[in-house]
Structure P
Amino acid sequence: MTDTAPARSGPLAGVRIIDVTAVLMGPSATQMLGDLGADVIKIEPPGGDKTRAIGPMGDRRMGPIFLSVNRNKRSLVLDLKAPEGREALFRLAETADVLTYNVRPAAMARLGLTYEALSERNPRLIYVGMFGFSQRGRYAPSPAFDDLIQAATGVTAAMAASSPDGSAGFVPLNMMDRSVGLYGFGVIASALYAREKTGRGQRVDVPMFETMVPYVLGDHLYGHKYQPAQGGFGYPRILSTERRPFRTKDAQVCCVIYQDHHWRAFLGILGMGELYDTDPRFKNITSRTAHADELYRFVETHLAEKTTAEWQQLLKDADVPVFPVHTFQSVLEDGHLQDIGFFREEDVPGIGTMRETAVPSEWFGTPPEGYRPPPTVGQHSAEVLAEAGYSVAEIDRLVQSGVTRVGA
């Protein structure tokens, strides 16, 4: 199928990314680059990215998890275990700005797709790997998945500490994959900026474990930030078993009574304004943090006296942060998101109509425009190979040998 999408624009227009990533971490990073105008060429094995098969429409290789991280890309099928497939990747890399991957580096080395080999063909190439662990430590050869990194960085321990029954669990999001993908996006953009100054590419490793340790310990190292320690581990307010949406007279509401002026306003609404000056628990943020459990219970006791709608109005008028407790369904119906047209419907080859989200950043000088729906497997194989200098006959031979696949 010929790509009839409009020309790309945005701050990264003209940047070409060779995307040898799969599943979530790498594809989320490269989708962000594509959203801002980069030409992202997604390299897939003949069967396609495995996430294509997850969920509804998985039988058509267009499941919802795949669709969430693969818009604004072109799909090129290459069997990288075949010499002809690797050579095609080398030829593409000659004119690319970035090559990114998220398998273990040893796997790239076995394929001969190292930074050293690729940079010989293109010294300006930026080569970014996103994988489990730094290659300088004992965990270097180990595989990693989101759940494993949640456990390795203390997230499951934090979940247990904040659970009323002390049971450990995972955050019900692919938080580690998507967070490291976001960091990888920033690293790639930074490497492009560095190349503008030096004229040369470089290798950059983005390990999950090392990226997420400070992410977690930024909150929970706490007293152990100091040597000797000035207290225990764990930010008490975050770990409080009472930290949750509050029950009201008819439902629930989320409010964050945090700053001094928030507490003064809330106590004033209750007719208890004098407590701010007479009860030492309210004195300052240090004292309030030390008494987080008690104060959460105090808030919930009083919120139970009025309805959710009443509290939303009272707290909003007092400039106290407050928000309804959305479900997945009600997020789709949120009035603010409707105001800005955040959700829209797009026609996607192979599946029909899909709900799509907007690019969250809003640009006023170089706005990204020109949407490409997530591609079918090998949808752009022929056109990308032609751009790399392959003739029609050469592409046909690659198709016949199974090295590539031309999608519809």
Structure Q
Amino acid sequence: MPVLPVYDPLDPATLEDPYPLYKQLREETPVFWHKRMNSWVLTRYNDCREVLRNHEAFARDRRRVGEDVPEFRQNLQSLDPPQLGPLRSLLINAFRAQDLDAIADRTRERVMKIFESVADESEFDWIHRVAAPAALTVTSELFGVEEPDLHEYADIADAITRRMDAGLDPAVIAPGDFARKQLNALADEWLEHDEGRPGLLTTVKETLAASRVPDHYIRNTTGVMFNASYGTVFAAAGNFVHTLLNHPGTLDEFRNETLLSSGVEELIRFDGPAQATSRIAAQPAQLGGTVIEPGQAIITLLAAANRDPDEFPNSDELVLDRTPNRHLGFGWGPHACLGALFGNMAIREIIRCLLQAPGTLRQTGEPVRRTTATVRSMDFLPVTFGA
């Protein structure tokens, strides 16, 4: 019998570069049962997209299969259509009402000030000196809230990110749930303290009464969205800079403004933060000839799907003008990321800042990957603008 590849998402080699293993899984065992995670795992693009698209067969709301979801975890991500509709509509309209151009301007100002502060340093950590503060500033600007303490918020975000790997390490559940409650409490403060500042939260509060959405969903979703925004920009800022540093000359290609939009999408496809997301079968289904029983969990390996050559020619190459580019880096279907446009904007502005930086960014040492499986990000990336 053939020996199947071993998929351990937290293995150091996999954290460093999961894409060779993803390729092997796609080719040899595209749909397989992972005993440790008690779940089916999908690696091909079409299978993953079908699960994300077909909310009737594959549920996000685990209450549909009889599981309990405590109130503090009930939010946008724990609902399926049609119940999802009113809340999602409320938030989509709130996002559309924001002045992204003004937020982009303030993002550039913040990042350029950070660059000025580190310009003469022989080495600095891109992740904690640039990615984290930039992500927190731009997210606070979007929501129209006072920026939390960076170190305190980073601890909350880290615990929530690690909680996503509960199927691999149950020890992360308790600290992750505690951090989620801290985040909800922070959201309560924002919602109750009405300063009338322009931003997403003010727009939500102004339109909430007509939405008929239960209060706890708004509170919990506010925290979820804030953290998703921070976490996406934080992780993407590390990943894409690491990608650019390892593809000499690519940053200069972005001087062609026509490549900015498609190039950012390609950076997300090539090495985006979202490695996987899960669903649960609500009815019998077949994927790749494999029978999925109701109640069984399914993990869609988004990052493996984003390197599927059947959907993306030359999938292991960085192609800044790739089109079409229907990647799954921001999900797909009814649970596709609401803040995708915002996330792309933040990445574009950081790239613009790099093109105007006081020197050429270069790596000065070995980076360290964060030991998280669901979200791919860096813990340490030593760089300098010096000669």
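Every read-out reported here was derived from the displayed coordinates using simple, explicitly stated rules and does not represent laboratory data. The model shown is predicted, which means the values in this text are computed figures rather than measured ones. Cβ atoms are built from the backbone, for glycine too; each structure is taken alone.
The table that follows gives values for the structure above.
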item	result
Per relative contact order in percent (Cα under 8 Å, 6 or more apart), the highest-valued of structures P, Q	Q
Structure with the greatest value (metric Cα Rg over 2.2 N^0.38 Å, set P, Q)	P
For distance in nm of label points 7 Å out along Cα→Cβ at positions 57 and 337 computed as 2.6, the structure of P, Q it came from	Q
Origin of the derived value -14500 (helix-only ellipticity at 222 nm (-39500 (n - 2.57) for each DSSP H run of 4 or more, over all residues; to 500); candidates P, Q)	Q
At a computed -0.47, -0.71, -1.31 (log10 I(q)/I(0) by the Debye sum over Cα atoms at q = 0.09, 0.11, 0.18 Å⁻¹, for residues 121-320 alone), which of P, Q	Q
Highest-scoring label, criterion being distance in nm of label points 7 Å out along Cα→Cβ at positions 129 and 345, among P, Q	P
Ranking P, Q by distance in nm of label points 7 Å out along Cα→Cβ at positions 41 and 273, the structure that comes out highest	P
